[in-house]
Structure I
Amino acid sequence: MKLAFHVFLVFLAQGVFSSLHAAGAWEPTKPIEFVIPAGTGGGADQMARLISGIAERRKLSPQPLLAVNKSGGAGAEGFLYIKEKKADPHVIIITLSNLFTTPLHTGVPFSWKDLTPLARMALDQFMLWVNAETPYKTAKDYIAAVKEQSGGANRMKMGGTGSAQEDQIITIQLEQALGVKFTYVPFKGGGEVCVNLVGKHVDSTVNNPAECANHFKAARVRPLGVFDANRLPDPDWKGIPTIKEALGVDIQYLMLRGIFGAPGISKEAAQWHIDFLKKIYDSEEFKKYVSDGALKPSFLTGPDYVKWVDETEKMHRDLMQKEGLLKK
């Protein structure tokens, strides 16, 4: 009887070991292509390259992550590229809210449901910015100047990333709430947007904090308001009022910073990526990046992530329909 029980324990232990081995059996066997559906210098580009750097320094992956920008068509190039990489676990993509806005506006044959959701890494804020050399010390000062120019040919120029994406949606919300008009000027990436504000080629932007952080610290640009319910908690940013405080209109918008895999990858491969991303999220370097860039830390994965993405897509559809930005 004891012998039989011993044999049972041996088989049980072997079974458990086999299950654990199978669950952790997959790992990258070649470099991971990290697709960025946006231009260089912007928030997505910065985060993807940061993740790649942390992985290398901390040896979190047996293979390197190679960041590749595919920004054409407001990110459609990157989305369609990974859509075609069916069952390939060596390709991942970082997504902003153009995951929703690009297919809704252009009709490109792509949906987030074509991909494998892995993890939400953070939520991004937006701010109203002007050049620091302008006389506009508050959002009210600037909007008063915008109103003066709204009826003529020399409207104030609002720079933003892409057309019919987050920046333009926020710009339209400002126009409708305040009765003003901007000339919207699209650029390929957030870094390029802020550079053009510093160069005085546009009058204002609604950039993410991370995209203008260095220029802000160098006193080249001035933030006038945050598009969120609360002020940012970080000491460097907490003096900036919310748009509601600054202008009396409650305009809020938070942008996704999420990671997806190619369609149809195995559960084991997906779990490896999720575990890897959680290690990145928990690293001191990533925490510092989140704090410095005024991001909201908000790791989410599994069914909760899928539910959040689905609800966020519906929100964008409703908002874009209201603003007349849906593909007809």
Structure II
Amino acid sequence: MKRTVDFKKNATNIFFHILTQCNLKCRHCYINPSQHGTKTLGKEEIYDWLKFFSDKNKEANVIFLGGEPTLNPDLSYGIKKAGELGYSSITIDTNGYLFNDILNKIKPSEVDFISFSLDGASPETNDPIRGKGVFDTCTKGIKNAVDKGFTTSLIYTVSSENIHELENMYDLVKDLGISRFFIQVIGIRGSADKKGSSLQLTKELWENTVPDIADKIAKDHKIIVTYPKVFLNEGEKFECAGLVADNYFLFPNNRIYKCPLCEDYPIHSYEFKKDHLEKNSGITESSLFDLDIPEGCVLNKIIQPGNLSYDKEGRPFYKIACCMLKEEISYL
């Protein structure tokens, strides 16, 4: 059954980039060292950030990100501390190389999901996007994690370069023992910005492909499948997560964004100052959240307008949803 997942208003969600270093150079990577820095956070800083955000709401969720988070030797420390601080869910997003013997430093009971990124159902599609040999390494990493009892999820970032192979994920998801499948839409920032809107999908291609494949995988394999709403239907109201949800995108140079679309620009809402958030003055991303435009998301209109379409009078045919609005399919 499909449902639109409403923004959580009483939970804090932190997307915690504990470093920006990575062993890969994926063609659509959103990390931008000139904006996000090159620092690797140590134990003290990891704890300070986790402690602060765990106190904001009764429910707090953390996703450890990079770069490649397993390159940070203190990731296992962060996982354990997040558990001690009472985080409701703890996730690692990884490219599958699983550095620093991470699977032997944490227990399956200490993390809710290890989430792996693949952008093809075969090396022929995945590796030109993510790097030579990545498909084989990542799938081996998934099997190793499953064998050790970890719950795994899979992220497939859909673009014009790999949407043709999304249907082939049907068998791979089952074969790998995946418990949750995320279909993500390409964001035109970081490395992807160099190719521009040619990577983005039209409304017709997205809607004629993604929902049906997601439904089939969820129904047949009895797992939860999630994907972004992207395009609003006629009459649906646009709502910005930046105004109603408690989401924070944390970077090791102390920048904190409320919207991931803005991460290529120095317009972050806050900076972290040891034990508090300091709100930035002047024009920031937050200044744009409540702007009402016919296209829906104003930041999509400014930063990645290639998924918009207009009639002869210049009126948009549809609205773009907030990038944090998700559709979830489950037959459990």
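Bear in mind these aren't lab numbers, they're just calculated from the coordinates by the rules spelled out. Quick caveat: nothing in here was measured; it's all calculated off a predicted structure. Cβ atoms are built from the backbone, for glycine too; each structure is taken alone.
Quick look at the values:
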{"read-out": "Identity of the structure behind 25 (criterion: relative contact order in percent (Cα under 8 Å, 6 or more apart), calculated), options I, II", "value": "I"}
{"read-out": "Among I, II, structure where helix-only ellipticity at 222 nm (-39500 (n - 2.57) for each DSSP H run of 4 or more, over all residues; to 500) as derived comes to -14000", "value": "I"}
{"read-out": "Winner on mean count of other Cβ atoms within 10 Å over residues 94-101 once structures I, II are ranked, highest first", "value": "I"}
{"read-out": "Highest-scoring label, criterion being FRET efficiency 1/(1 + (r/R0)^6) of positions 198 and 318 (r between Cβ atoms, R0 = 30 Å, to 0.05), among I, II", "value": "II"}
{"read-out": "Which of I, II leads on volume of the Cα convex hull per residue in Å³, largest value", "value": "I"}
{"read-out": "Winner on distance in nm of label points 7 Å out along Cα→Cβ at positions 78 and 110 once structures I, II are ranked, highest first", "value": "II"}
{"read-out": "For 17.0 (mean count of other Cβ atoms within 10 Å over residues 30-37, calculated) the corresponding structure among I, II", "value": "II"}
{"read-out": "Of the structures I, II, the one that 17.2 was derived from, the read-out being mean count of other Cβ atoms within 10 Å over residues 286-293", "value": "I"}
